[in-house]
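Next up, some structures in structure tokens.
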Structure I
Amino acid sequence: MDFKFGEKEEALREEIREFAREELPPGWLTVMLEEESRDEDWAFAMSISKKLSERGWLTMSWPEEYGGKGASLWEQLVYLEESGYWGIPGTMMGISGVAWVGPSLMMYGSEEQKEKYLPLIASGEPDGVWCTGYSEPNAGSDFANIQTRAVREEDEYVINGQKTWTSAAHRARWCWLAAVTNPNAPKKHQRISVLIVDMKSKGVTVNPLVNYAGYHIFNEVFFDDVRVPESSLVGEENRGWYQLMTSLAYERGSLGPSGYGYNKRILDELVRYAKETNLFQKHEIRCKLADMAIEVEMQRMLVSQTTWKMSKGEMPTYEPSRDKVFNDKVQERLAITGTEILGAYSQIDPLHRDSRWSKLRGCVESLYWLFPGISISAGTDEIEKNIIGQFGLGLPKSY
């Protein structure tokens, strides 16, 4: 079996690598989602995002009428792999818009919504940046337990509630919001709708949640009598749960290719460091790096299998969850192996990445701090394993 990409995909790969060499500083290596934290990093990410849009890469697999290039899923896979490897900022503009809001709008949005929001996302401009309002203080894995309410009053919805762990809310112009529109529904899953909220609306308050690595990625968002027009409803009222399952599949699926690229880069940097410091001569170190290399390549095979299935027109069921869990575990092991190789250098605060004592620009230390949260984001690994068991292995659903 030949696993090679075609000439078109390999030409694109070289083009992206050349772009990275021209547009990124020498030796560029960045922490995941770091671009959302500092203003200067976000400004740089948005400038790169605009250039990606001008080349047609930002939303390359979208239809041309919505600002895409109609590229194949294999070309998109190459783009995500390479952008993850080189740490190209602005690739997903805060993730939400490009990765799952746009594709979900194509499936469930009205023509008015498609015409308004899809070109904005594809433009790479700040007005095309989205955040996702799912999690709440008492509704994480139990997503159906959300309490944020959206009450219809004539031609508007009035929203009240709180969201937490909202990535990029301090950068986003729009929120992809899950809210309760029918509190008396017989089942929790039948009471949820999806609404589009302008983050500049009166009554929206964003408070930062700085993680223990020192990065401002997450936020808590409060909605106090926020009014949005009824045209902000996405799809059918009270069918949001079923629409969001598709959105979550897109979200989890987006983590695989870019995650592989990033993991491959960290592994390559660890190998380079081990060779430069003569640690590579130690049998134990070589074995650990070899084990990691096998897992990283295994990750690529899984991601490629998901892309292959989608390229045949099939909708993946458990595969995005499988790819997400495997990515989480690879990053956990990379973080642990990396700290063992770097030793005391791995304890340097990643916010001091420019220090002469910081190795790999603090990426290993940051990954060590971040991997517990990574296993929770986009659905905990435990929930993902339930999906894999039910839809992948045919196991009975537990209650």
Structure II
Amino acid sequence: MSDPLRDPRFFADPYPTYAKLRGTAPVQKVPTGSGGHYSYLITGYAEAREAFTDPRLSKNTARFFADKPSRRALHPAVSRNMLATDPPQHSRLRTLVTKAFTTGAVARMRPYIAALVDELLDAWPDHGPVDLVASLAVPLPVTVICEMLGVPASDRPLVRTWSSELFAAGDPQRTDAASHALADYLTDLVATKRASPGESLLDDLIAVRDAQDRLTEDELVSLGVLLLVAGHETTTNFIGNAALALLQHPPSLARLRSDPRLLGDSLDELLRFDSPVGIATFRYSTEALTLGGTEIPAGVPVLIAPGAADRDPTRFPAPDQLDLDRDATGHLAFGHGIHRCVGAPLARAEGELALGAVLSRFPDARLAVPEEELEWRHTRLMRGLVSLPLMV
């Protein structure tokens, strides 16, 4: 059996593959990559939610790969970041950044985000073609997280390029090179900020490192890299996916255009319908366990697929339909448990403000190309469009 997650058709539309796999079993052994490697893939909702909180599924990739030969050359700042740790290390690192992404902190940022959205949309033509991904979904969250971290405006295009390269499916050399470029950049930025301190989130983390000794230097750089990447990749995909979903469902689009106040309550359904994260980051079993009736041996990779779980009909009836009246709370697009996306409140605010502004300012926006010509990113981790051409 070939790897079902590397079929080109999977990237364009993963949901038939997810449904077929889930129909066989909610947890099953699947080949991944070449050389006889395999993982256990979780596609059922109940099983995915349980797996997200099971302490027997570790995210400590350094421990898993310690005695395994590898030709990869990922920078440790990427391969051993906060997402690749377990408590208590994960708890310590997460506590240091959580306060910047609380609901209250994000609420105070909304005027800045809204102004930035308007600035970006001011550059759209009054009539004609525009790429929503390149002109809104990418620059909005990149600018916001770079502003939070104190990344100079002139460096932001490079940061975006390196971040995108990290998810170059099937091209490990590009991924590895991008990891070193990002880590080297953050190392230099930390040195610059030490010499001339500011008031950014990165400056706060440097103070924690230097004055309170609650971070190692490697952890400081790694947190910076993670925040830069995770701070915009998910949101970019969310905005593009949600915009396309609405364009594909004219009654839902018309409803939101007629009553924009409904948008905030529709975010969970938009996230559930086409999750910006297809398959969550790496886990492995530290001991044998049984999940969804499937026995998982100790020491094997385990992949949780939020994109599949959120289309599980046992949790969300008629899951392939976009239903803005659905109670989609409990979706797994941001994960679940202690590793749930720390930036979820920020992503929701950016998505709501961006989509709301497009709906109000460009009420006649429509797809500029047939749906089958849309190009999707070739990565099983992220689910997102390369571009979304519109006529406005």
Structure III
Amino acid sequence: MIERTLFKEEHDMWRETVRRFVEKEIVPFHDQWEKDGVVPRSLWLKAGEQGMLCCTVPTEYGGLGLDYLFDVILFEELWKVGASAPGFLIHTDLVATYILSHGTPEQKAYWLPKMVSGEAIGSLGMTEPHAGSDLKAIRTKAVREGDEFVINGQKVFISNGQSCDILVLATKTDSAAGAKGVTLFIVEGDRAGFKRGRNLEKLGMKGQDTSELFFENVRIPASNMLGEEGGGFGVMMGKLPQERLAQAIRSATVTETVIQWTVDYTAERKAFDQTIADFQNTQFVLADLKARSVMARVFTDKCIELFMDGKLDPVTAAMAKMTTSELHCEAVDKCLQLFGGWGYIWEYPICRAYADARIVKIAGGSIEVMKMIISRDMFKGRLKGRSTA
């Protein structure tokens, strides 16, 4: 089997630390969190105490100043146990990096230590009821009034929405300017006029709180602007390869995990005087998935290397996200089939993995958008129509 070459001894030691934390602080309670639809704040504080949050944040802001692989290891260990919660990915991989990359010195000094410690939970407010992958079409408005902006609008499908203390919010500061009219702001969770809607009931990812958010004349100081006025769309586009890489890492990890669950189950489960694994169909299905999972892992690890070298381009990230997402969904479907009726029972991890998987073809940009990105690059401007992020 091909050995992963990304990780050094310090990464392996960190993985053991993370694994112990996950087994002690997450696995025993995850069932209840799925019923509650939210993770208690106490877990975030425990994770912060153990250095699990925002590993790449520099030490001057309270972080560990480690490389991206330390975050990758945390995410992988969560996905290996089938954890749909907590929402560490949004908090660490997106919100913290937005602030670290584009925040003012004051914004970084105030928010990053709180995010590292788990005192402040981060969320990203982009998607709207009528604007998913098309971020230029958002309607949430921010209107300047002196030294303040007044925000009105609505967001939906917002991970960590019920819990967030800090929201990186995409708004339109100029409705007539298209992409150049998009501006990002930091909105505190206790601002007057900021209202959390219902915690949405989803097909899967039930432990991850996902919300509607409403903004009714929310006043924030102009100093809460993240980056330049009108520069929000460019900032968001610049972060998409990282977001899509995270989706690829998740899909590669879950695919490997469900295959191993199925190998273990079919090797023990008997039917017609032999194990399920003794049937040629079982062997062929799993062999095919295994071979493609190895290829997905190798490609994903190469994308991690490119990202760490600052060389992961949007097209390659789209390829990784598209291919691993599709394999992920195929794997959970075929593996559940080999579990038979028990695969349809919620207490079996494969059942939860099946429900959790469907979002991967949508989150971080739909499969259709990924195909458009790839095809437009192939034809190099020879296609009619607008470009797609």
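Brief remarks on what is shown
- If FRET efficiency 1/(1 + (r/R0)^6) of positions 72 and 264 (r between Cβ atoms, R0 = 25 Å, to 0.05) is computed and equals 0.05, the structure in I, II, III: II
- Highest-scoring label, criterion being Rg/Rh (Cα atoms, Kirkwood Rh), for residues 48-111 alone, among I, II, III: II
Coordinate-derived values only; no laboratory data. Note that the coordinates shown come from a computational prediction; the quantities given were computed from them, not determined experimentally. Cβ atoms are built from the backbone, for glycine too; each structure is taken alone.
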